[in-house]
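Visitor: Scrolling down, you'll hit the structures one after another.
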Structure P
Amino acid sequence: AMLAALRQCNPPRSDVLYSMAYQLGVDGLAAFKNTLLMIANGNFSGAAEAMLASLWARQTPKRAQRQAEMMRSGTYASYQEVL
C-alpha cells in the first residue's frame, strides 16, 4: 500500500509520507491503511481528512494540520510561516 501511495505522490505529498514514516515508524505509517489506499487512488482530500481524524493528529495537531494541508494541496504552502 505504501509503494502504491508513493507512486501517486508529487514531491510535497511524498515528503508527508516520509515525515510520517520517520515520526511514527514504517509500521506506524502502514497502520494508516485507509489513508494510504485513498492516496493510491488519488483521493488526496479524503486522505487529508483521514489523517486529521487520527490519534497522531490529536497528539501532534499542528504538524498533522500542516501535513494534511500538504497532502490536500500538493504544495509546501502550509509550511511558509514555519520556514
Structure Q
Amino acid sequence: MSFDTSKLGEHWSSKYEIKKYIWGIEPSDVARKAFGIFKKHDFKTLLLACCGYGRNSKLFADNGMDVTGVDASQVGIELAKELDSKS
C-alpha cells in the first residue's frame, strides 16, 4: 500500500484556510510529555517536522529551546509565525 504525499501541503493549507487553529493554540498532550523528556535530558535544540501551525513548537520555544519547525503547508508556516515569531 502506498500513500501519495505530493498533495499534503495543499491539503493542510486548505484546512488551515477554513479554520486557522484547528486544534486550538494549546500544545498537545504528546508535546507536553515530550517536553518533559527533553527537559530531563537537557535538550537545547529541536527540529520539529510536520509542525503545522506551531502550537507545539511554541511550547518548546517558550521554555528556552532553539526550535526550527518545518511543514509542507505554507499556510501552516505563516500561521506558526503569527502564533510565535521565535520559533
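Visitor: For the read-out P(r) over Cα pairs in 5 Å bins from 0, in percent, a value of 3, 15, 24, 23, 16, 11, 6, 2, 0 was computed from one structure; give its label from P, Q.
Guide: On the way: P: 3, 17, 30, 31, 15, 4, 0; Q: 3, 15, 24, 23, 16, 11, 6, 2, 0.
The correct label is Q.
Visitor: Quick check for you: by mean count of other Cβ atoms within 10 Å over residues 16-23, which of P, Q is greatest? Let's see the in-between values first.
Guide: Details: P: 16.9; Q: 12.9.
Looking at the calculated values, the largest one is P.
Visitor: Using helix-only ellipticity at 222 nm (-39500 (n - 2.57) for each DSSP H run of 4 or more, over all residues; to 500) as the calculated read-out, with -14000 as its value, let me know the right label among P, Q.
Guide: Working: P: -20000; Q: -14000.
Of the options listed, only Q reproduces it.
Where a number appears in this text, it was derived from the coordinates with a stated rule and is not lab data. Quantities reported herein were computed from a predicted structural model and do not represent experimental measurements. Cβ atoms are built from the backbone, for glycine too; each structure is taken alone.
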